[in-house]
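These are the structures in question, set out in turn.
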Structure I
Amino acid sequence: MQISKLVQELYPDVQIKAVREREVETLGFISSQKTDIASFAEEKKFMKNIPKNVKLLLVNQDLECISSNLPDLGYVIVENPREAFWNLHNSLYENPIYIRKKRKTQISKTAKISPLAQIAPYNVVIGNGVSIEAFATIYENTIIEENCTVRSGCRIGSIGFMENKKGKYIETIKHYGGVILHKNVELQCNTCVDKAIFPWENTEIGEFTKIDNLVHIAHSVKIGKACLIAANTTIAGVCNIGDEVWIGLGSTVKNRVSIGDYARINMGSVVVENIKEGMSVSGNYAINHTEFLYYQMKLKKFSGGGCNNLTNSLEVAA
């Protein structure tokens, strides 16, 4: 794809400047692992350590000087790089060079599909031994591998919450990617798994992972093998979760957070930073579980063991 040409078509009345431009395969975030991509940057901090797989950036005039000092990087100057990037992404919804090809849905003869489930007619693959219960919906670009269970009311491959502000207007960003449920995954009732944003990418749930009722897994999340995720958990977009992770009841994980293998996110935690392998965290915002218990004990001692005493103590301190 020649990005400057496509951007010029979006903004025919604006002069577009391109430097060292080369054709790219697709679009993606700067942090994406996909090779040969075009992305965007609005601030200087995003211009540090640009990965080699990023071949071209949409930048504004303030970043032109920095871009010119990166000899391996092509760039296109636009007034609002973020808006232009997502406008371009959305405009490619029918472009066969960008989006996935349509293929008829394939369902194994050994899969058990409720007649009340809804399966998209294209771009779905359902493997041997899969069970899909009533009122589940499987959208396009979904692969469900062997022996998975999708219980009633689940939504797999739905569009995630990603918006592009255009002045006073807000435009929903199209999702062209997919979802892969690897072997022996189980999703309990009314869980939602969003598809990835870019056409080359998938939201993925690893083998033997079990997910409870009413869990929301946002776009482009990667969950490892044999994880246990309890009810009412929310995992925001582009998170990476390792193998054998426990996430307790009602927890929230901020977007772009990484959680290491064997970590434990205890009940009700709000995770806003990366969690190391084997670490156990609790609280809002989540901290090391032992440290959390220490502060709880100090609070209990300070309050005399009751909420009224704590309130009185705080009033005296004020």
Structure II
Amino acid sequence: MTPPQSETFTDRPLRFFIPSRDTRGRLVRLDKTLSEILSAHRYPPLVERTLAEALVLTALLGSSLKDAGGQLTLQAQTDEGAIGLLVCDYKDGALRGYAQFDADRIASLPQDATLFALFGKGYLAITFDREKQTAKDSGRYQGIVPLEGSSLADAAQHYFIQSEQLPTLIRVGIDHADGSGGASCVAGGILLQHLPEGEEGRERLQARLDHPHWQHIEALAGSIRDDELTDKSLPLEEIAWRLFHEETEVRIEEGSGLRKGCRCDEAHIRDVISRFPEDERAEMADDAGNIAVNCEFCSKSYPISLDSLNN
């Protein structure tokens, strides 16, 4: 394997496939895109790091979607944690995400707080929305697992092993300057999965975590360091080469660039509000006659005047 070179080392996914080991993988590193998303809110450092990890996971999983217009949504939620809700999604290379949290409880936690300390007994939901293939196909698939392990990456890894019976390894690294407001946060991740042979009557590889091909790849990938995942000067192709250069073939495909993207739309907001009865719209309005609608993802506010709705 010869390491290909790219001039862009961040804000893009890299897909690769190792045919002899029936393994597929993805690498991603977020820099500018991550900073733009985090800077929309003044999150405490602990919340920033948690959201950064979730955004990397969303980019890793979302970049697997083949259909244009497909969407991947990752949601972590609990009724008892310091972080009550965390939502991220990916669509056509656009990432967005936000977190709702209890500021006092977050302030009382150490900076190395465990996943349980952050969320308590919460759950992780991963939803794939794609184009319908048949009339009976809803186009949506969702899996839900408990928030278990030491990180969101662990919980996502358990999701694929438990719900999909697919041997999976996920690692996420974060380089974060506390109190930076997201400006100095870089995060990267790697995802590897062992694929089924897919031939009728043959053993299903995804049900065997002890398959020698998977154990070999898992051992190699497990040596990845956080500083490699977050090093902005290190090409993703170089990481793949370092890990798997002894394999006979590694097929690499560079994915489309990633960007901050929010789908809030004033015309859509106006349309939704206009469907409410006039007396209910009046109750929503402030003293100036405006209905303020805020987008949790990008922190934009849309003041919609009652007069403009009535005209």
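A value of 5.7 for distance in nm of label points 7 Å out along Cα→Cβ at positions 19 and 147, calculated from one of I, II, originates in structure I. I, II: which one has relative contact order in percent (Cα under 8 Å, 6 or more apart), as calculated, at 25? The read-out comes from structure II. Which one of I, II has mean count of other Cβ atoms within 10 Å over residues 211-218, as calculated from the coordinates, equal to 17.2? Derived from II, not from the others. Structures I, II were shown, and Cα extents along the principal axes in Å at 69, 50, 41 was computed from II. Looking at distance in nm of label points 7 Å out along Cα→Cβ at positions 227 and 251 over structures I, II, structure II comes out largest. Here helix-only ellipticity at 222 nm (-39500 (n - 2.57) for each DSSP H run of 4 or more, over all residues; to 500) was calculated and came to -4500; which of the structures I, II was it taken from? The read-out was computed on structure I.
Taking distance in nm of label points 7 Å out along Cα→Cβ at positions 75 and 163 from the coordinates of each of I, II, which one would give 3.0?
Working: I: 3.0; II: 1.1.
The correct label is I.
Since every read-out is calculated from the coordinates, none of them should be taken as a lab result. In this text, all values refer to a predicted model and were calculated from it rather than measured experimentally. Cβ atoms are built from the backbone, for glycine too; each structure is taken alone.
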